[in-house]
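Here, each number is a calculation from the coordinates, and none is a lab measurement. Computed from a predicted structure; not experimentally measured. Cβ atoms are built from the backbone, for glycine too; each structure is taken alone.
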Structure 1
Amino acid sequence: MPLDPRIRTFLEQAGLLIPLSRAPRAPEVLLEYMRANDEKAKMAAAQAAAALPVARVEDRTIPGPAGAVSVLLYLHGGGWISGNLDTEDSGCRYFCREVGCLVLSVEYRLPPDHPFPAGLEDCYAVACWLAGQAAQFGSDPAHLAVCGASGGGNFAAAIALMCRDRGGPSLCFQLLVVPVLDFDLATPSWQDYDGCMIYSQEFLLVRNLYIPNVGDHIHPYAAPLLAPDLRGLPSTLIITAECDPHRDSGERYGMRLQDAGVSTRVSRYDGVPHGFMGMRALTPLAEQALGEAVAALRGAFAERG
């Protein structure tokens, strides 16, 4: 089905329906643009704090692989090169309240100063720390799930692989929301929706800022869809959007997980773009998807007793 008309109007007004004839912005201009949006998130975070109060919010600094990692609570998105604790504050609060769990968000190192795999190693270090320190939070290390949206979904999938490969924490669930799981631009979803919020030529520039070493573009922790073996990964919910260039990578990952014997559900929401779960004022599907995610997390935690 076509893009929801209300969302189409919004994207047109915001300049997020990008003509493929447009010359891509220079990498430094693109980076500046994306990080300028991070600043806007501070106001949204303040509004979220008022609208979605939770029992307690703490800022913590814990040991990381290259010094301290600032931690609040989740694995934020932002195309690997932007995003911070503020950009995911409302989502973290939502899951904390609705699922009834502790949420941990990581302010990991960003490219270009810290390219792949620096941010991932930060997140893995936090996962290991949290599993080891669960008792001080009144938590059970067997009740540890990972989640993220977009580039954060890429990180969440990669962290699950790292935990399995390195004998790290045993995750009970992974929630991947509109995840970016490879760099293949030849898929049907890219052919149909290139320019709908995400423009292929600028996506490649972002990828190269994150992963400057071309040989790492196929590393399974950079492109989890390319991991040769997906056995032994935690139960999974993947939420995709019909009008998203990255739709097919998420759905293909779901099929591969199922083939590997991993309990996996893939839910596609029609008529909506990448990032639709943040568009609650425009589409009821955002609330529906959030409800599905909450139910899945509750179920995963309940299964562990």
Structure 2
Amino acid sequence: MTDHDWYAPPVGSPALGTLDPALRAVVEAVPGWAGARRLEATPIPGGITNRNFRVDVDGESFVVRIAGRDTSLLGIDRAAEHRAARAAAEAGVGPDVVVFLPQLGSLVTRFVEGEPIPEGSMRERDTLALVVPAIRAFHRGPPISSTFSPFRVVEAYRNTAADRGVRIPDAYGTLLDRAREIEDALGAFVPLPCHNDLLNANFILLGERVFIVDYEYAGMGDPFFDLANLSVNHSFEDEADRALLQTYFGEVTPEGWARLKLMRIMSDFREGMWGVIQQGISTLDVDYVDYADRHLDRCRRHSADRRYRTWLREAGGR
């Protein structure tokens, strides 16, 4: 496919046939698009699960997400993603949802004319002062129908990967022991709507307003996982972690510090096992072996931190 696919009516014209077949099906299904005077579709690079397109229709801009193959094996429920995306839009931190096409595995949202947030700047207090309120707004929004537990996810990913003939990394057993210690230490919590995939690419800055996109892993869960996911995905050091907790809670307590640090370990464990299962299901040109190895290696290093036992003790307020 070329970098730009152009379509001009009427439907059935040779130009329509130049579109990616999956995208063409979406164009034909969204009311009004097939009869547009002008339609331009541009692939959005960087996806490692799905394919995404910017689609400009008669002066309006949209994002079309086309689900990757067998993504249900990753724990993704597209109907739940749709509901979470709508909840995020209602909370003012997600793009408006235009249409959900379950039969095509596609979600269409408004395109946000913003800018990416440089990964390095995410550690700065001024940036956190914009990003953290957006995360907190989703946490405080209406409950969503799905649930998320990193502890159950790593187990499910391991089983599905093994069923598909993927070699399970040697580190899995040791890290699972760590995960069980962490789950016991964290104990009970109040589930809140969480995004659970706060990669840098999922933030858009429009002026001083932050949008968060891609809610396919969203679910009711522990907000400390979201904070830890943001932290570890942006390579926060201790100073940035303190700023993160201070911005979110207004203080840094030993319990909050411990829960954040332990969930950073779980974030990398989840991400590493995600890379393992993708080796058995994805058709995208991504080196998932390297992806898994990098995250599991960092998980091992963080779980070997000399403060780990202290975190376990303090996570429950002890």
For 2.1 (distance in nm of label points 7 Å out along Cα→Cβ at positions 22 and 286, calculated) the corresponding structure among 1, 2: 1
Candidates 1, 2; distance in nm of label points 7 Å out along Cα→Cβ at positions 54 and 102 computed = 1.2; producing structure is 1
Which structure, out of 1, 2, was log10 I(q)/I(0) by the Debye sum over Cα atoms at q = 0.08, 0.09 Å⁻¹ derived from, given a value of -0.38, -0.48? 2
To which of 1, 2 does the computed value 1.7 (distance in nm of label points 7 Å out along Cα→Cβ at positions 126 and 278) belong? 1
